[in-house]
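S.K.: What follows are several structures.
Just so it is clear, none of the values below were taken in a lab; they were calculated from the coordinates. Note that this is a predicted model, so its numbers are computed, not measured. Cβ atoms are built from the backbone, for glycine too; each structure is taken alone.
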Structure P
Amino acid sequence: MSDGTDGTGALGGSGARRAARRDEAVRAALEQGLLGPGAPIAGLLDVTGIRESAAELRAAFEAVTAPGTPVLHAFAVKATPLVPVLRLLDQEGIGAEVASPGELALARAAGVPAERTVLDSPAKTPGELREALSLGIAVNADNPQELERVDALMASGTTTRSPLGIRVNPQIGGGSIEALSTATATSKFGVALRDEGAREWVVRAYLDRPWLTRLHAHTGSQGIPLALMAEGVAEAYALAEEINGRAGRRQVDTLDIGGGLPVNFASEETTPTYAQYARVLREAVPGLFDGRYGLVTEFGRSLLAEHGTVVARVEYAKSAGGRPVAVTHAGVQVATRTVYAPEAWPLRIAAYSGKGLPKEGPAVVQDVAGPACFAGDLLATARELPLLEQGDYVAALDTGAYYFAHHYAYNSLARPGIYGFVASGAGGVAFAPVRRPQEIEEIVAEAGGEHADALTGVLRREGPGDS
């Protein structure tokens, strides 16, 4: 993956091309009516950029693995749970990592084959496990109680093609965002390897179950440095070697190393890259790539984040305490993490004119606010931008993952429409609907509209003397 610069420090390569496509798409979305006074917010997905990220991921691991090594890249569906996105990634050779019945249903609706689907969830029900085994989907058991459920299904005569394994927590520490650090001493995920007796339990579990052939570890997500990610993978590799040594055969044949590659939200530069991470892994765990183990990865944010943009109209431009405030239609409902934890999840903001052209002018310190009724609904605070005016547009950049599809229905704000685009480079942009804008009638239905009389009709308040 290009680092987004031309080697001299100036923006170039994939970063410049991505920015140019985005500018074209914003202008075209206004011209084609996807944005405007009646459609004040929309999400845009750069199809070309998504394809490029998928190709760069595949190439990065092909460069370090022995020829013929089976490698499955499974997209973490939670990052962008949209069926058209999953189908596009499937077309680009990327499978699906799912963590709920809903995510599995999305992957199946997208046509992702069972053999390229992985089920990871800390709270799988017996029904979920039964379905996964019947479909032949890979399952990583999270804990001893879950493994007992798998045992019961296997003992009941269930036959399956599912590769089965156990998720372990190497307990190597966290990164800069505690909530996303999955390999801490007290993480809820997996079997905590450094707890007393836990490592021996894992080894024994494999020796007693020849059908356990995979081992899974996921160190974390945004905020985790590459060296720490590699340390987590090294711990899992060492455990696989121990299991196979004690079994006297290559029982564990595949290592699922999770995902978690951080995304740079500060500029157009793509850093770190998949190629950089693959090289770090090869240096830290050389045996991982010698062909003895198949590999599974579960990247999410790094595949989609840079290729999505939330664009919103400036409904009003005002001033408070001497500071300009642009009141827009993008706030907590689409950027929940940014609004509630702005220091951990800052977003770059781009300013566009009412015609969708990049806005010019001297930088002015101003706030970019959302539409929700609380003071903290801010996309950006004291940000230097060309002065935003009524009818302009703001774009929240790098929002292709964990922003589009994780709608937060504060104030019953509607989910925006999402559109994939391909820019021709000659001024033409073609759009395809990914998810239509939510209708007001749908909001009412989701709020129990069909049961309006439920609490005043069938149920009645009992007063004195009622029996």
Structure Q
Amino acid sequence: MDHSRAPVLEALADYHEKGRLGYTPPGHRQGRGADPRVVALLGDALFRADVLATGGLDDRRSTGRVLQQAEELMADAVHADLTYFTTCGSSLSVKAAMLAVAAPGEKLLIGRDVHKSVASGLLLSGVRPVWVDPEWDPQLHFAHPPSARAFAKALADHPDAAGALVTSPTPYGGCADLAGIVRVCHERDLPVVVDEAWGAHLPFHPGLPAWAMDVGADLCVTSVHKMGSGLEQSSVYHLRGDRVDPAKLKARADLLGTTSPSVLMYAALDGWRRQMVQHGRELFDQALRTAETARQRIPLVPGLRLYGREEFCAPHRAADFDPLQLVVDLAALGTDGYQAADWLRAHRRIDLHLADHRRISAQLSHADGPDTVDALVAALRDLVDHVDELRPAAHIDVPDPSGLRLEQALTPREAFFGPTEAVPAARAVGRIAAEVLTPYPPGIPAALPGERLNREVVDYLRSGTAAGMVVPDAADDSLATLRVVAD
């Protein structure tokens, strides 16, 4: 295929060259009606590119096949059979993927390290989760993706499952043994869905971890804005093989998606694919060199431990890791990630990717280079020089792995939509959660509707919130009360 083309961008240029005049949304009419103060900040080009997708970029019947051509080029670029663009983020995409694989009441094998968007999908769909435990590192209090062995055991215990869903890479960069999980599931002719939101870059360089489509996954969801050049909320589904019906996937996506998609996002997705096919290898050659420089320099800062292959890929841990995710352990400094992240933003204008009870994380991309590494290392040195201001580390009751694993007493849907009540947190122990409780970022729920709360998880969330953890989906953001299933 001709990857020098960018059908969405070409159609947008043609729209303006022909001087089309729309009497349709958007009401700002390509910026003519926008507040000049807004245009001054956002730029005239943004409003000019914000046109209607059908009856604007393409005609009302989409006979120009503008979007379809762009999707076909993207599929070819990443070795998929079919690709669909969406402008509602991978939070929606992963819900549609789940619904395309499992019907209400059916079982789906799911790694328990999923993003909260999967939990939302369970609430909406009525799919019954069969949780597959991550590989825990009890010393570092760190979760790695579930193993192929764990999926095989879950499948042996639940042979009636409709398929499997795995998250890889994790937000920290750990990668599952996708080839092994695919092999286990395909032996029973079951589809594998991969939430690869953090993996948009993986198809474009052999030095990066394996790409889901290349190891046989059936359906993959990717957030191009996370590790690529897409705009926020731009996401794609990639489909391969015949285990997932493309018509069913499209219908489920239509059920959840917007009828007013953003041409801005389509255009950025189209441009990203062209950029990667033409220049991806050299851009990620540079990105990997940049990451290696950072990996050499950060451990030289006293008190900092940078996670690498040893921490990620020892036995019973991840199968691989993304070297562009720089995970820095602060335990030796006697402070926590929440205080460190806040200090770096306030004093060095550095916004980090993740922060938890003992770590901070910086995400590199193809856009980074020596200047951004210099800025990061200088900020980390300054942090260490001022660490006395951040001591002691806030006390957070982090449970052992066994304490984090909760009993699934009801399905998520039953608990969420059934009768509920708010009770003081101390009285919630032993009760069934009726809300999603997610430390964010990274957005992996500590408790889900239908799970029976224990003392360890309640103490972890309450002490974490007091220390600076954010739990945005709780009805009471102080966690003084928790919402549980009514007796």
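S.K.: Using distance in nm of label points 7 Å out along Cα→Cβ at positions 69 and 317 for the comparison, can you identify which of P, Q gives the largest number?
M.R.: Largest one: structure P.
S.K.: Ok, one more. Ranked by distance in nm of label points 7 Å out along Cα→Cβ at positions 61 and 365, which of P, Q sits at the highest value?
M.R.: Numbers: P: 4.7; Q: 3.9.
Largest one: structure P.
S.K.: Also, quick follow-up: A value of -11500 was derived for helix-only ellipticity at 222 nm (-39500 (n - 2.57) for each DSSP H run of 4 or more, over all residues; to 500); which structure in P, Q was it taken from? It would help to have the intermediate numbers written out before the result.
M.R.: Details: P: -9000; Q: -11500.
Only one of P, Q returns -11500 for helix-only ellipticity at 222 nm (-39500 (n - 2.57) for each DSSP H run of 4 or more, over all residues; to 500), namely Q.
S.K.: For which of P, Q does Cα Rg over 2.2 N^0.38 Å, calculated from the coordinates, equal 1.00?
M.R.: Values: P: 1.07; Q: 1.00.
Of the structures listed, the value fits Q.
S.K.: Starting from the value 18: which structure in P, Q was relative contact order in percent (Cα under 8 Å, 6 or more apart) calculated from?
M.R.: Of the structures listed, the value fits P.
S.K.: For distance in nm of label points 7 Å out along Cα→Cβ at positions 197 and 277, which of the structures P, Q scores highest? Mind showing how you got there, number by number?
M.R.: Numbers: P: 3.6; Q: 2.8.
Checked P, Q; max of distance in nm of label points 7 Å out along Cα→Cβ at positions 197 and 277 sits with P.
S.K.: On to the next question. Quick one: distance in nm of label points 7 Å out along Cα→Cβ at positions 77 and 413 came out at 3.6 when computed from one of P, Q, so which one is it?
M.R.: Values: P: 2.7; Q: 3.6.
This figure was derived from Q.
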